[in-house]
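Just so it is clear, none of the values below were taken in a lab; they were calculated from the coordinates. For clarity, every value in this text was computed on a predicted model and none was experimentally measured. Cβ atoms are built from the backbone, for glycine too; each structure is taken alone.
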Structure 1
Amino acid sequence: MGIHDFASTLMQVPGLLKLKKGMQPRPKSDKDCIARLVEDKAERFKDRTAVIFEGNSVTWGTLNAAANRYARTLESLGVERGDTVSVLMENRIEFLTTVVALSKLGAVAGLINTNLREQPLIHCVTVTESKKCVFGGELTEAVQSVKSELHLAEGSDYLFVPDTDGTPAPNWAQDLDAASAERESANLPQTGEVTLGETACYIFTSGTTGLPKAAVLSNRRFMASAGLAATAGLKCTPDDRLYICLPLYHGTGLLIGVGAAFSSGAAMVVRRRFSASNFLREVREQGATCLIYIGELCRYLCNTPRADDDHRNPLTRMMGNGLRPDVWMEFKERFGIKRISEFYGASEGNVAFANLLNKDCTVGMTSSKVALVRYDVDADEIVRDDAGRCIEVPEGEAGLLLGHINPEAEFEGYTNAEATEKKIVRDVLEEGDAWFNSGDLLRTIDAGFTMGYPHYQFVDRVGDTFRWKSENVSTNEVGEIVNGFEQVEFCNVYGVEVPKADGRAGMAALRLREGVDELDLQAFTEYVSRELPSYARPVFLRVQGEIEVTGTMKMVKGDLKREGYDLEAVDDPLYVLAPGADSYRPLDADLYAAIASGEARL
């Protein structure tokens with residue numbers, strides 16, 4: 001350990017002390033909420049910039065006043081404390097205005113993925129029992145196609161927010177901007193009665209089959225995450241500008257990006273969606289000092305043509321998740337980043353890790369009670385001893401991360417009780433205990449001087465999910481869909497590594513029905529394209545004579561994952577759905593070489 005490492009770590013002490021004090025769980029009965037953060041910033045920094053978007057900017061005072069007008073309009077339409085309102089809108093200022101407005105009423109924002117259509121969209125509105133739907137003009141067609149299947153009333157329950165193209169509200173929706181224009185802009189008295197324990201938002205998990213689960217996000221968890229990001233992660237102040245190009249309906253963009261700004265008073269440079277080609281120009285033009293990232297975004301940027309002055313930009317700090325070790329140092333050095341605060345945590349989880357000491361290639365530490373337990377990857381199950389208890393792994397060995405469920409680390413779960421119970425592991429270290437199953441393998445690492453705090457590193461997803469294109473994919477759900485194809489008798493779905501790509505690409509080992517000599521590739525392609533979202537469609541196919549199972553009839557995936565799509569290791573027919581292709585095709589030596597070298601972008 002060098003002097004620089006020691007000194008650098010000691011410099012983090014004040015932040016850690018603030019963090020320790022701030023992370024003490026506040027009573028759920030305390031009166032506080034997301035909207036109060038904005039009201040505080042409007043009072044302290046009324047004329048300072050809050051949001052910059054597509055050439056427009058608003059101050060904290062303007063943002064708060066607009067949210068008050070939205071809130072009074074929603075209240076006049078019957079939205080009350082505890083009601084859920086679906087929000088379907090791309091990243092823009094009005095998205096933030098809507099979320100804050102709902103918080104002011106003590107209502108819940110159901111934040112829906114803007115890519116969802118048809119049945120998945122219907123499901124998200126329905127499962128949260130939404131009383132209204134606020135949607136952006138850019139998504140009018142998506143809402144119009146499903147409104148006949150929803151319980152919402154035309155004319156009163158659909159609230160339209162105009163986009164920049166000037167398209168008017170359809171005749172079945174009210175224009176929220178127009179209806180709010182003359183409303184009073186002062187703060188609402190009932191906002192002060194909303195408590196930390198109340199639900200602020202529903203954030204939907206990635207639904208492989210189009211049926212996402214609604215994860216519960218309380219005010220307490222939002223504000224704890226926001227405070228962590230602002231104070232100990234990004235260390236941002238009102239003088240900073242956060243570059244946010246991640247979707248705000250997801251946890252990273254909302255909790256870490258928006259949350260840090262709401263907590264600190266820093267300005268947000270919000271983009272509708274990520275653009276690698278515009279990234280550096282915008283960062284420089286807007287003076288962005290902090291970046292909110294996911295690993296895939298960083299990998300895309302590293303794959304862009306390099307320029308000698310890439311490091312000449314105002315960015316100094318970044319916070320996000322999924323930055324893998326093979327990209328970490330290249331990105332940090334190329335773009336001149338001084339501090340990377342990688343974090344780990346699920347939207348629905350009860351534990352979180354954060355790299356607060358600015359160590360390289362680690363998700364950092366946690367204040368929660370966690371256990372890394374032995375997991376049999378091949379059998380896809382937790383290993384227990386003769387007494388039925390889980391076995392903790394030694395330092396440095398990968399183990400399944402479990403987070404202890406207790407009053408200070410509650411598992412808020414989903415709206416669906418059965419889905420919530422499936423994520424709980426019981427009798428782990430002692431009879432009657434309960435732990436959140438993260439579904440991830442982590443390990444402890446040597447990060448140098450860490451003041452006694454163990455540091456961890458993400459290893460892989462396990463079990464029935466893997467991550468691809470920044471989305472979680474359920475192997476079970478994909479398998480159920482693939483099994484529905486008329487030529488398939490049975491399938492085994494798993495994720496495989498792809499060079500220069502984040503996460504794992506989907507692969508399906510298929511056993512064809514008796515009498516079927518060859519898979520109809522065109523028909524199969526049309527089927528999965530119709531039934532599965534793009535990120536969940538298997539990239540690779542392997543047609544097997546038999547599929548190996550355990551004595552308890554669980555499919556064995558270990559060897560399949562290790563062999564992957566390696567032409568030298570697999571004798572079975574292999575197929576791939578190449579980028580831009582309209583059908584699966586046989587995997588040949590040339591395409592395999594391109595994939596193995598990272599030249600073929602899957």
Structure 2
Amino acid sequence: MSGEQAQAPRDTETEREPTAVTNGADAVVRALENAGVEHLFGVQGGAIMPVYDSLYRSDMRHITMAHEQGAVHAATAYGVVTGEPGVCMATSGPGAANLVTGIADANMDSNPLIALTGQVPTDVVGNDVFQETDAVGITSPVTKANVFADDPDSVGTDVGTAFALAKHGRQGSTLVDLPKNITNGETDRDPGAPTLPDTYEPPETADPDAVAAAAAALRQAEKPVILAGGGVIKADASEELRSFAIEHEIPVITTMPGTGAFPEDHELSLEIAGMHGTGYANMAITMTDCMLAIGTRFADRLTGGVETFAPDAEIIHIDIDPAEVSKNIEADHPLIGDAKAVLGQFADAMTGSPSTEAWLEQCDMWKQEYPMDYAAPEDAPVKPQYIVERFDEATDDDTIVTTGVGQHQMWAWQYWTWTQPRTWVSSHGLGTMGYGLPAAIGAKLAAPDRDVVCFDGDGSFLMTCQELSVAVRENLDITVVILNNKAIGMVRQWQDVFFDERHMASEYPWVPEFDALAEAFGARGFRIDTDDEVDDVIEEALAYDGPSVVDVYIDPDEKVYPMVPSGGDNGLFALTEDQL
């Protein structure tokens with residue numbers, strides 16, 4: 001990776017001594033430095049300008065994005081890959097408003113993020129002056145915490161607290177709104193390291209008696225499963241999960257945010273569950289008599305109808321957020337605490353293992369009965385599943401995959417073999433189209449020595465394709481694969497199934513040639529029309545040292561299966577359209 005930004009002619013040979021804090025903007029920047037921040041993503045503007053002026057004198061690296069939505073998605077992905085809060089910045093008014101989608105996305109997926117927004121001076125707040133909007137009011141429903149900074153002496157502490165809150169407990173997005181007179185205001189206060197408020201004490205370990213009772217229930221189970229959610233990855237508990245599952249020979253299923261928490265090439269893996277999960281995972285969920293669920297909020301795309309989800313199972317639910325326990329699925333054994341710590345408690349409490357030999361044989365039978373395969377006649381157009389498989393085979397196990405949202409997201413999720421945490425970077429709960437490309441930029445900056453592949457759809461790519469200019473400017477070695485069916489494919493799939501094939505506003509016959517568009521941005525463009533071209537193009541695209549875009553013309557009629565209709569029974573998944 002190469003390239004310092006052209007607009008920031010700074011000496012990068014030696015690290016500077018921190019300059020003295022003289023105003024609120026300096027305090028904001030010092031708070032980020034004290035938190036160990038290395039990269040920030042943002043877009044300049046009037047009200048945030050004092051902070052950018054102070055940032056000019058910092059060794060932190062700012063990545064100017066083409067749009068504020070790109071900045072927040074890049075910062076979120078950076079946080080997913082590193083485990084530390086990503087940081088995005090924008091000015092007041094439209095700048096702050098353009099961050100809202102990404103802030104909501106990060107918060108819904110419990111991803112650590114801090115947003116810093118400029119604001120008009122406090123003496124004119126409420127007067128509808130130029131580029132004024134109530135950033136705190138707009139984002140209150142979609143942040144873990146937010147604050148309107150009102151004093152130059154405390155603004156640095158506000159930023160540090162927001163950073164700590166984004167990272168600790170149930171992770172999420174936080175925001176600090178920075179009026180221009182506060183960041184310009186005089187202060188010499190160094191904010192120190194980020195600290196949590198005295199009133200915030202996230203739980204660490206669960207009640208020992210409750211753990212013992214839950215462990216006894218799991219030991220006595222005949223058909224146990226482990227459901228690993230995103231909380232396993234957030235807590236860095238993947239190794240503990242792996243050791244526990246292998247020791248007690250319990251099959252493991254992952255949710256969409258939990259993808260990579262347990263290696264899918266292990267014999268105990270049933271892979272992914274839910275609306276487009278594997279048939280064998282959904283059968284195991286339906287038939288289990290005891291589920292150990294770790295760090296999951298039991299979202300509707302996982303459960304289908306709650307009344308048919310694991311109907312005969314005792315539910316053991318480990319989660320750091322008590323609000324999520326028994327919210328959607330009633331927990332027989334609620335265990336409130338950090339996933340890593342509570343899983344350690346649980347392992348200590350397991351004085352024996354359930355007898356799972358017959359159950360594992362049944363799970364293997366389901367794997368044989370419902371394999372993840374697809375028809376690929378020789379005369380058919382390129383299959384998207386095949387593209388995903390070939391990229392998977394051509395890259396290392398630690399490759400990071402980002403996606404937009406739609407059919408391409410599901411094919412990437414289904415047909416990549418996930419073996420490591422923090423390699424799957426996608427929009428889960430909010431389902432934000434356009435996430436994939438800016439996320440790839442953030443992921444590459446977080447892990448410059450690893451391959452980053454973005455699977456996108458033509459509809460998703462069009463929403464944020466301007467960020468390709470950032471990848472070119474920064475010379476980021478990312479590969480964007482557009483599974484192009486000239487449609488918002490998932491919408492069209494639902495129209496075919498549930499709306500008698502009335503394709504209203506879902507078909508995109510007017511999309512550009514994305515390989516040519518990539519070349520116009522200064523990236524390398526490739527095109528795949530036939531299976532014969534696949535391997536050579538993949539090799540050339542991955543070998544190119546810089547951003548490349550592969551426009552793949554896939555079978556426009558291909559659909560995502562298995563599929564559970566919204567609110568349906570996971571055990572009654574459809575493998576073809578006529579089963580819906």
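Looking across 1, 2, the calculation of helix-only ellipticity at 222 nm (-39500 (n - 2.57) for each DSSP H run of 4 or more, over all residues; to 500) that yields -10500 traces back to 2. When distance in nm of label points 7 Å out along Cα→Cβ at positions 159 and 247 is computed for each of 1, 2, which one produces 2.2? So the calculation was done on 1.
Rank structures 1, 2 by mean count of other Cβ atoms within 10 Å over residues 79-86 and report only the one at the top, that is, the highest. Largest calculated value belongs to 2. If mean projected area of the Cα convex hull in nm², for residues 47-406 alone computes to 21.7, which of 1, 2 did it come from? The read-out was computed on structure 2.
Figure out for me which of the structures 1, 2 the number 0.50 belongs to, where FRET efficiency 1/(1 + (r/R0)^6) of positions 31 and 143 (r between Cβ atoms, R0 = 35 Å, to 0.05) was derived from the coordinates. Checking each candidate, the match is 1.
If you line up 1, 2 by relative contact order in percent (Cα under 8 Å, 6 or more apart), the top spot, with the largest value, goes to 2.
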